[in-house]
Structure 1
């Protein structure tokens, strides 16, 4: 069996990865699991999959895991790591061939980098890794010969569309977006939207942060930066189309005008299985896409007035260096403040723009450099919010 490690095993991608592994009937073994503080679910995963290494967020969670495993009578207990260091141990565990990178936020940077340094295949579902440190990650993969495969549905679709195509014959990459809950809302309605409204995604069921990113369309902006590093495409070669049906997951346009799209059901297990079994395909334990039931497929250009985060992301990509790290960190803090009802929905892009304007980008020469920019942006935005930041203070 091919051995895998999962960074973020108790999250949505992690849980679905284990469902895929189960459906593939013995083709993959689970060597290591990295989780946070959801000890109850991790205990069940350890009991079922018997990994030799696990990681949790802190010492308290580690002690709780030991207790729970003892209570369940699990005789063969794994080595337990803690924090980011523990995640790095999971990513570099002996015998692992593929690492699923699904830890949310900047915590996933160092473990992913360590896996790539060792030449391991990384199936990446963590946008921040490439947004914040894309140059470092792709350089490490190139040096070691590691494969970096996307699990995000849009980039996974692009990867599938590009199979067999000569890169010089590809004119542009087209990322599709659902448009989120505010696609048909006015600018004024969006400005004062509540967390409950922003979390009402019309297509996908995801975590709160990424759902708000979909509502602001920052998720698509981050995906533009991610696509740049995955497929060596410039900002001018990457476009976005709003596609409410979420059936065409992304497309490529060739120089002769042909467009190739990847269509499928809205289930992350497809992308996960593709990344695990690539370059081969396996039958999937998923319902087929019924084309006769689609009705119509619509495509629209995103409205830059209603969704300014898209332009902010393109600008960060063009400016390069540490600017994408600042963009990402400012967004994370602003979204958290919005969910805590400390700022309005419309304040999210304003805070991000203000942070980017206050930052002088540096060359992203090391993880320390990009993480320092990340910390600077978090501190800057948090300070603005603490000082009762308002739009008027930066406009």
Structure 2
């Protein structure tokens, strides 16, 4: 059995300035350009080099942009904004209004990724379909950089509190190596652990636990696509994690709003002033309620019913269709209303948050979550720990 392992060689942010949102957290690439302009040291300029002002001005192609990202990463190392570290794990701590989250940064073996046919004994469970073009892009980033600047977020069911207790003991005794605040003011503290006994105790707290991919299905697949034996992950105690809403915007429907709503009713939804799902259209806001009793997930999750009955049924689309925009909870429902008012969405659906227990149950049953349904928050910060391959 392949083992969870320390990071053999990596780089730690010295000032926190390299800290960044993950590359796939944005509804629009223009937001990335604005962040890089405001903070050229952000790791976004490395991972999403094609969005930097320089590459946009140059009209650079993908190959040139990837080289430029590698050049910017080297500059961060040369300028002392990243300091080398060896044979370490990370105690990762987040303070947020939703609660304190605790996890362990390490290398997770791709050989442990579960597959019903090829690897039924794997302990790392992935539960969502992905967009192949995003996997291919990030695999190219990995090859060009020779580094992993972003961690996959894994959730460890932690009923015995082993992970929480192990990480909590470390962070109480060991000052943070670097601290960074994200765009919402949540504080991320990185504690680099190199002492072999402490390192082994943190890894040991994960013995026998299944690890569920909470955020980073594309990044974990890209690591496999790039031929890596292991990927960089932060394993968080699932009992400390929080899931926010994950909405859907539709750029165009191929029918008017009245026809759409009539067909949605025929598909098994009731429309009214209130509902589990909030519908935004040019006619205003209304509520949709599914005529299904909640029993097992994912079959009765609102996201699953929208995917099956509205996306595939009413619209006849695949969930990967480019006319669907998946909008993370950071943007909120006012964003949906504004996009409809501006004509960028014809309609939008404000979705309820998935319950953590439903997420865990879907993984326990080895089923898939509906695509883009769990917006775990706060997200891990990219660029605070960078793994060198």
Structure 3
């Protein structure tokens, strides 16, 4: 039996016939905030590569609660908890990092970022020295979740993560690259967020090769606050489930779900938030794959575009003196501010749809974008705050 081999031109002719137009790309193409090219269909791209992760299986991280010890292997801690054994512990508090009582059977990871993200930008060398003296598996956090929640683009988030890594190598030497945990917030653009994590694996590996290493980044991914609404907890739960799926499919080493009822948190809502991860992992087993989307022509193509454009922005930041100098000059804040305003305008215009906020709204807009954002400050702003 033989099969007819169709070319891209053959498919285009068929689509033109079906849509009854010669201008198919204008009809099928859609704008995006990242300004990358998204095609309506793709040809086979044989240049695929499995992007590994550090952990064999993605850690499902719970905020510590009494009674979860038997259900959770990994915990996010803000204060000391005794009697935890054979757990992965993610330390989220500077004071805890300095005073935690470690147990030999546990594994410890610090999420503490040593950068100050304002115009008095610096690396807290005392804090960094304290963290590096600990017998944790990884001692320093590189946090770009703040940037995502402040409205930074994916390209900006990736470039900032690289630029912060470069600053750390200049201060502490290239060995620091093996001691980092990268903290990303995952938004609602499902395939783009998969490509974001994949692109960072390419980028960090490339950066490490500049220092004669061949490293895989350790990625801690959490659900975003950016697209959540105070008065719409049920939709928050759906959004965070998709965000967790993106992170697991992309090959994050650990995932954490922030409380979907962030404005009215309870022990039950925290437990439900964690158990989203259990349902995804146990029902679909997506936490065990290294790189489930490898070979998807669409995901591979947008991964490449994110990697190329982020590397370019990273080099531009380096030419201006690096991440800290760009913070001191206000350049980083300005970039995020402009991107955040653009995203907020898309919400106002209905290009980005938030059910309960601008689609089937429960409330009218109460605040303007200028009331929400400040060009001199990197701060978390939820898109729905305009309507609350």
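Every read-out reported here was derived from the displayed coordinates using simple, explicitly stated rules and does not represent laboratory data. Bear in mind the structure is a predicted one, so any value in this text is a computation, not a measurement. Cβ atoms are built from the backbone, for glycine too; each structure is taken alone.
21.2 is what came out when mean count of other Cβ atoms within 10 Å over residues 52-59 was calculated for one structure; which of 1, 2, 3 is it?
1
Could you figure out which one of 1, 2, 3 the value 1.8 for distance in nm of label points 7 Å out along Cα→Cβ at positions 28 and 124 was computed from?
1
Starting from the value 14: which structure in 1, 2, 3 was relative contact order in percent (Cα under 8 Å, 6 or more apart) calculated from?
Computing relative contact order in percent (Cα under 8 Å, 6 or more apart) on every structure in 1, 2, 3 gives 14 only for 1.
State the single structure among 1, 2, 3 that was used to calculate P(r) over Cα pairs in 10 Å bins from 0, in percent, for residues 12-131 alone, giving 14, 48, 33, 5, 0.
1
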